[in-house]
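Pasting the structures here.
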Structure P
Amino acid sequence: MQNLERAHGRWNYKYQCDRDLSLSARIFTLFGLGATFLPSAFWRGKTSWRELDEAEVLKNFNKTLKACKRVKSLDIRTSMQLDYSPIERFRHLTSLRIKGSLESELNLSGSKNLEMLYGDNSSFQKISGTKDLSRLRYVSVNELKPSWFRELPPSVERLFIRGRLQPSIDLATLPNLEQLGISNARLLDFGEYDWIADSVKVLDLTFIKDVQNANLISQRFPFLSTCNVAGDEGIFKELSQALGPNIEVNFWVDA
């Protein structure tokens, strides 16, 4: 089980890319279950580490990624600069998570089964073709750009943003959005927005440094039922008073 991890509701086989495909890995890719890539220029054991041949790691990554074109779940975590272009031909993919930077555009318009997109780098928004993904439900992105937001399909139900929610982002254009999460923003001023997102029922605010015009939250989200707050007990108390008895406000100690 050491080569397996649970990700996105299914089992992923972990590829370190420090060597060529093993027999078990070949069998796993053949069935197209899930894959996690952890390419690194270093190999780390419990008590030691060693430097790897970076060119060899990149070669193994490229070869293995192409062999995984049938996977449904794909998770890539690395600091290396990689070629992600083969993913454009992954027709069975339902979830994609990339913790690293994209150097060039990645067109996913052909991945019609995609339900989840997760990126922790703003370069993740080099992904294009999202407007053609009618099954996309979950999106998590860093420093959401208005131009990228406008390409999201109306099917999105859960949106999580790290950084500021810019005023020109109109949440009302996502008619099925039920849950909105905003984290690590210095300021969240509800007076800056003029949209009404009447589909949102859950609002998650994590490590927000300052919230202004909290009394307008109920206007922006008229059917909000739950607000979850983490990171600042003072903001939690402020929102509890501003939102009144009809909205449940929870404080998460460990977020």
Structure Q
Amino acid sequence: MFLDCDDHSIVVSYQGGSILQWQWKDHFILGPTRMERVGGDLKLRGETHWCFPNFGSANVPLCESGKLLPKHGFLRQHIMTPHKPERRSAFITTRIEPSTTFWWCSEITVTHYAVRDPDSKEFKLRSSLAVTSIENVVKMPILPALHPYFNIEKGVATISIGQRDIRSDSGKSLGPLVIERQDPIRVQLSFGTVVMKPSDNCKWIVVWSDNPSSYICVEPVFCGKPGTFGTGEHETFLAENKTAKCEIEFTFIPA
């Protein structure tokens, strides 16, 4: 699915509703999705995806099978259904049925919406995940997050979270750094700045890269603290027919 907004273009996949790339003129802001060599292995990198039901590793099985959920959950590998195709928006849905690793049922909606302010140079991209618990007698544990890959191949980046600055170093891996959310959240690229504004149910940001000469991830985590999924510290259990919505607004300002 291709979103076209003047000199910005965004490619969205039906698989998990992921953003495969966000390009402004000749510059990639997010992505592109590709294979990168990390150590001696080739790994998929650049795909900005929603993590559901878990962000990070799930170290405790939730079903009698004893099987663990995959890292960052299964939504990013799930084929979804697109609706209402428009030039500047994507609306994608699916129903998740119980499985041997996660026996709760849910309905998922991923949306992406591009906005260009005609009176300024700013460009906004809004991405959201809505999760509804369906026919679940036992409350459903969730710890969603968005996992964006900022492209920094054309220079180092500086991440600002409140008063804290984090600078990428092409010679070293970075993080993961778990940082309590403070606004503003800025990603300073060589060709412009991205300001990130998550919804109020985001209290934590994770900054990470295993190849900081190529990309850096600034990941808003929603409905709980990273590392707590399935543990005694888990915060959010979604009751039957209740919905949780997680949203992030990216504002790009050219240099």
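Taking distance in nm of label points 7 Å out along Cα→Cβ at positions 12 and 180 as the quantity of interest, name the structure among P, Q where it is greatest.
Q
Supply the structure label, taken from P, Q, corresponding to helix-only ellipticity at 222 nm (-39500 (n - 2.57) for each DSSP H run of 4 or more, over all residues; to 500) with the calculated value 0.
It must be structure Q, since only it matches.
For which of the structures P, Q does the calculation of mean count of other Cβ atoms within 10 Å over residues 68-75 return 19.0?
Q
Work out which structure the value -0.57, -0.94, -1.23, -1.52 belongs to, where log10 I(q)/I(0) by the Debye sum over Cα atoms at q = 0.11, 0.14, 0.16, 0.18 Å⁻¹ was derived from one of P, Q.
Q
When FRET efficiency 1/(1 + (r/R0)^6) of positions 20 and 204 (r between Cβ atoms, R0 = 35 Å, to 0.05) is compared over structures P, Q, which one is greatest?
Q
For relative contact order in percent (Cα under 8 Å, 6 or more apart), which structure out of P, Q has the highest calculated value?
On the way: P: 9; Q: 19.
Largest value of relative contact order in percent (Cα under 8 Å, 6 or more apart): Q.
Using FRET efficiency 1/(1 + (r/R0)^6) of positions 60 and 212 (r between Cβ atoms, R0 = 41 Å, to 0.05), single out the structure from P, Q with the greatest value.
Of structures P, Q, the maximum of FRET efficiency 1/(1 + (r/R0)^6) of positions 60 and 212 (r between Cβ atoms, R0 = 41 Å, to 0.05) occurs in Q.
In terms of mean count of other Cβ atoms within 10 Å over residues 148-155, which of structures P, Q is highest?
Q
Read-outs: derived from the displayed coordinates by stated rules, not from any lab. For clarity, every value in this text was computed on a predicted model and none was experimentally measured. Cβ atoms are built from the backbone, for glycine too; each structure is taken alone.
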